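What follows are several structures.
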Structure 1
Amino acid sequence: MSNRCQSCGMPLNKDPKGGGSESDGTKSSEYCSLCYENGAFIHPTVSVTEFQAHCVTALVEKGMPKILAWAFTRGIPKLRRWVN
């Protein structure tokens, strides 16, 4: 089990819902609740570049400086969801 969401990189212990959910209602051990719900990705058709931009915007809206938000999202392309 990873300690970070394998879609956005957020530490799973920071997830307000304790993790995403599988289709049977169990908690996902790989994805956070902001990325994954009921066994499916919340943003299923975005590219990794679009998703990084979305994450930067969300972090800035929560008060994080843009340069720091950008730095936090640089590893997204290496996460399990995006590596094929």
Structure 2
Amino acid sequence: MSEDSIYSGMPAGDLGTEGWHKPWSGTNGGSCVEAKRLPDGGVALRQSTDPQGPALVYTRNEMVTFLEGVKSGEADFLIA
């Protein structure tokens, strides 16, 4: 698959079955967010209960900005 054919909202199954990780797996009944690093350094996210459903695709820079914001508390409003 070429990098040009990877887009946000594409079927996660089209990104293959290898390389998906559940870093946030826990005791939430098996409903987990899975992440996959893409060849260009970007990241795809999918819902573990729907592995063929849509994947959200982010660039490396978007993920860096998001993770830095989470670490500094900017996303705390999501769970407050």
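Using the calculated result 2.8 for distance in nm of label points 7 Å out along Cα→Cβ at positions 18 and 50, pick out the matching structure from 1, 2. Write down the numbers at each step before the final one.
On the way: 1: 3.3; 2: 2.8.
Label of the originating structure: 2.
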Quick check on the output: 102 is volume of the Cα convex hull per residue in Å³, derived from one of 1, 2. Which one produced it? 2
Using distance in nm of label points 7 Å out along Cα→Cβ at positions 10 and 34 as the calculated read-out, with 0.4 as its value, let me know the right label among 1, 2. 1
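A value of -8000 was derived for helix-only ellipticity at 222 nm (-39500 (n - 2.57) for each DSSP H run of 4 or more, over all residues; to 500); which structure in 1, 2 was it taken from? Mind showing how you got there, number by number?
Values: 1: -8000; 2: -4500.
Clearly, the read-out refers to 1.
Every number in this text was worked out from the coordinates using simple rules, so none of it is lab data. Keep in mind that this is a model prediction, so the values were computed, not measured. Cβ atoms are built from the backbone, for glycine too; each structure is taken alone.
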